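Next up, some structures in structure tokens.
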Structure 1
Amino acid sequence: MHSMKSAYSSDINKCVRCGSCKALCPTYAEDPVEMRGARGRLTLLQGLFDGRTSPSKLLNQHINSCILCGACNRSCPLGIDLMEALYHGRSVLKKSNRMGAVLRALTKLSIAWPDMAYKAARMAQKSVLPALARMGVMPAIPELPESPLRAADQVFKTQRKKRGRVAIFTGCSVNYIYPHFGESLIHVLHRLDYEVILPKGETCCGSPLRSLGLEDEAVEQAKRNHGVFSRLKVEAILSLCPTCTMTLKHEYPKMIGKGLDRAMDISTFFIDKLDHTDMIQKKAFFHNPCHLQFGLGVSKEPKEIIKRAGVELVGPEQSACCGFGGLFCMSNKQLSADLLESRGETIASSGADTVITSCPGCIMQLSRTVTDRPVIHLIELIEDAFYFRGEEQKLLF
């Protein structure tokens, strides 16, 4: 415990209990109990790291009720890294968290053998998975595609003069659940004359493991990915998942002492490469993923790209959490459902023709309640609006 105290207590002890971290905390907004908010969890962690509080079932419940959105980090005037404190708090508590033992085991197995897990899920998607969803054991997932996006070491060369070279970090959800998002990204990059590489050896970014307190396992994933992507001579490392991008760029330095600085969100990469077009005269609701706005500090770029496509943005300016949070939607089912219900009501009253977001996890979550209009990824809009002019347009709206 001493090492934990030396590493994190000094940072946590800077807290003056101002409560700024609670202002944007989505779990506190749904359940306004002090220990379900960022400040309350920080107090509990302070006791844990100082040795004044012992692991318990209740302590586990409070620390694991955080969705890890990162809003508290952005709002803390003293710059306390609450996210890192929570990750390491969960690492300390994992042995006492018996309720999470099965989820930890399944996550470790799936990440160690992802292709096998994908094939097993494909076999079970017509019977076992729907039954588990009906029982409330796990949320319903979209029908899995016939094959993942990533195969071996893949290089997609451009037919014209090469403008540059980029790598794609596919991430688990895009690779196994939404490969067509990756195909759209490759298509757009080709239209911009970029050579695209999907390198062999990519593995999970490690974020799901960290969220479960499996720090050592997450560090191993970070080392593997850094070894693969740091060697590439590319202009950028693009991901369609803000969580992956945030982890590669900002969390790897904390985990292994070095990050992938060229990792960036697609809106940051494309913002100066897309002209205005009035291709799509519709109204859209933009759902800004938590890790995009809080983890990466990106909010203006995707909105500007949407407007350039001729789309009118409707709904409130301030975004809110949809309640997905990766494995949070399985470990905190009711809280996740409450956050989703609140977000769904906001979308329903917006008058939007479609919902646009930049996170595959948010798409999976929002699609559970938004069933009367499309929920699409920003890359689909970019492909549709900017690179199908004069061709048969896709029916996204």
Structure 2
Amino acid sequence: MAYERVFIPYGAYWSTPFARWQGSLGQHHSLELAAEVGSAALEARNIDPSVFDGLVLGTTVPQSASFYGAPWVAGMIGAPTITGPTVSQACATSVRMLSVAAQEVECGDRECLLNIAADRTSNGPHIYYPNPSGTGGMGTTEDPVWDNFGRDPWAGGAMISTAESVAAEVGITREEQDAMTLLRYSQFEDALADDAAFHRRYMVPVELRRGRRVIGSLEQDEGVHQTTEDGLAGLRSVVEGGVVTFGAQTHPADGNAGLVVCNEEQAKALSSDPKISIQIRSFGSARVDKGMMPMAVVPAAQNALDSAGITIKDCSCIKTHNPFAINDVYFCRQFELAPESVNRYGSPLIWGHPQAPTGLRAVIELIEELVLNGGGIGLFSGCAAGDSAMAVVLEVTC
């Protein structure tokens, strides 16, 4: 489906820095923090929460009272009369959120929706499932973060096995992964140039507290590791006999992001620069064979491109969710792209993996890169949970 009436106001979006697992945001309730950050970001952008007639929340790791989801977050940001769904689709959550909001705007049911994505992989819950008929009357337990990283109930393997399976299937070497990781790290360093000028286009700091006392501020991503060719070459494979190392995959993280989706009239009214138009053109989704997750980004991207009536060559900027370097090696091979043309200014491989907000931050960076380029068409495609992916096509006119 091609979209004609769905827009994003320029500047009406933000992301916190992403914090390493068990780091600076590890004790903050992700929904409460997202509401606090979102309220401040809206105020700084002179956007009154009363303008919203809906909210879509994306979150994947349950926390206290998260059952109340989007309506609770709406109340906390100062919009207690609106409601909306809470979306959870692993790392495709952000694109699914945008598609839900876009459909409501396209069909005229809503004029302006706030999308907020928030997750904390740190200090996740430990769930106990009662089973009186079990051995000794005992139930079973689950850690929703680590147990799901460790085993896909459909394909049967750990998440890392999806990367190993694709590497074996298409012949991706350790050396190709290391080269891709080094490139992605250098692209992230470009975002840090000139006192992190690129990040300052959208990133908002987080005030850190201990109780009621302010103890500091998180200004930049926490958990990014210095990466060198020799350092990567010296790492052992995570799986014996495999080709994936900890250096060529992302790390769990905490953070949140927000973005406004609306009709053209509202976009002009809320934009920090009405001369810049950001239009959502299409979405795509796909599933591939069991346990072959890194492959899914390609058909998802192709479906989005087909829906928009364009080809990959029409895209001047491309971003991906790349939990493994293998994702980008495969993506660039299949679309015959130079690796340096994808993920300029950074990607989740380097800045981390807080699940729900991961894709939203990538979409925000895609918009800003398009603006710096003077406009054009952009594509984001990201994998999720075992063997699936979603993609979105945007067009920026300056």
Structure 3
Amino acid sequence: MYRAIFPFIAVLPPLVYALVSLSCARRFFQSESVRDNRLKPRGTSLATGITILKPIKGMDAESYANFASFCCQDYHGDLQLLFAVASPDDPAISVIRQLINNYPGLDISLVINPAIHGPNYKVSNLINAFPQAKHGIIIVCDSDIRVTPDYLSSVSRHFSDPQVGLVTSLYRTSNVHGIATAIEATGFDGEMIPNVMVALQLEGLSFALGASMAVRREVLAAIGGFDALADYLADDYQLGNKVHRAGWRIALDDCFVESMVKKENIPAILARQLRWARTMRVSRPGGYLASGITLPFPAAFLAALLAPDPYTALAAILLLYSVRLSVSTIFSRKFVRDGLLPHWLWLIPLRDMLAFCTWALSFLGNRVEWRGSRFRLRPGGKIEELV
């Protein structure tokens, strides 16, 4: 009789965590500040000058449309769009020049500078372009990100609070190209966004999400500028963490930005997942190790081992995944609104298995690949390039 209880105890941590993440998400998306932000008419944002820094290396999916989305903002403050490229042969340069020609009324500049300031080449691009930044709010946005017209007005409203030093945005992928990209995209509904919701409600944000980071110029200067990030792989985590430790508040904006993906195969997706996993492990070693108890796949496997018979094992696993799949679907349809679930719901168990594999493999090595280069991770998140 007692043995029949053990499988249900095994699945309890990820089951409870799923419900807690759902409660945290409801609290955030139904909070008074989020409702007020949505009810404010466009044009009521803080009309301060904003410089958008975009580090570029190569082409992404629909690069021109991604860049152009930042040129079509319903925003009444001064806006500068600053592209940073290392190589004069970068194929994205022609797209950027086309953008400059198509939007002659906007302040758009291109900086081509091969200077290297550390092993993080993305940060080197930011350092090279930053002297040309004109405004008091600096936004760093990845090259594969597309935004809606209310993006800047939504982000800038947070800076009316003088305690806010950085604003970061949630991101999603709504258009996938087959199973491989769907595996990665459903991870936003089932893992990334739930984890952010729990962190936000339980302890407040101490990190930033790299898809979109808006920071006050004086705050950036106080933490040592972009130079302080040049030796780290997770520059987004480090930027947010340094701002947090300097005593400023990090605000999370509910206006989603879109991560545009191109068709990839499963090995490429897994390599990127492993890079992220190892980066998180060295950045937050204690929290990352503890996150293993919230993973559904090992809990389901343990339930099968502990069960006295197949029927009890199946009951425990079905209980776990009835909650798991329901919560993921609610995230997808109600909060993230990416349209992925329930169509790709059958991928969640596979996604859970791969998530556990990358979590376990992250402890077995310190080497990662990023944009064609190989690096060794050091304690604390610093990297060195391998020749």
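If mean projected area of the Cα convex hull in nm², for residues 116-171 alone is computed to be 5.7, which of 1, 2, 3 is the source? Display every interim value, and only then the final one.
On the way: 1: 5.7; 2: 6.6; 3: 5.2.
This value belongs to structure 1.
Source structure of the calculated read-out (relative contact order in percent (Cα under 8 Å, 6 or more apart), 28) within 1, 2, 3: 2.
Supply the structure label, taken from 1, 2, 3, corresponding to Rg/Rh (Cα atoms, Kirkwood Rh), for residues 92-299 alone with the calculated value 0.98. Provide the component values of the computation, followed by the final result.
On the way: 1: 0.98; 2: 1.01; 3: 0.96.
Clearly, the read-out refers to 1.
Who wins on mean count of other Cβ atoms within 10 Å over residues 356-363 among 1, 2, 3, i.e. which is largest? Show your work: numbers first, answer last.
Details: 1: 25.6; 2: 29.5; 3: 17.0.
Once mean count of other Cβ atoms within 10 Å over residues 356-363 is worked out for each structure, 2 has the highest.
For the read-out mean count of other Cβ atoms within 10 Å over residues 292-299, a value of 19.8 was computed from one structure; give its label from 1, 2, 3. So the calculation was done on 3. Computed over structures 1, 2, 3, percent of Cα pairs over 21 Å apart, for residues 28-123 alone reaches its largest value in 3.
Bear in mind that the values in this text are calculations on the coordinates, not laboratory data. Predicted model, so just to flag it, every value in this text is computed and none were measured. Cβ atoms are built from the backbone, for glycine too; each structure is taken alone.
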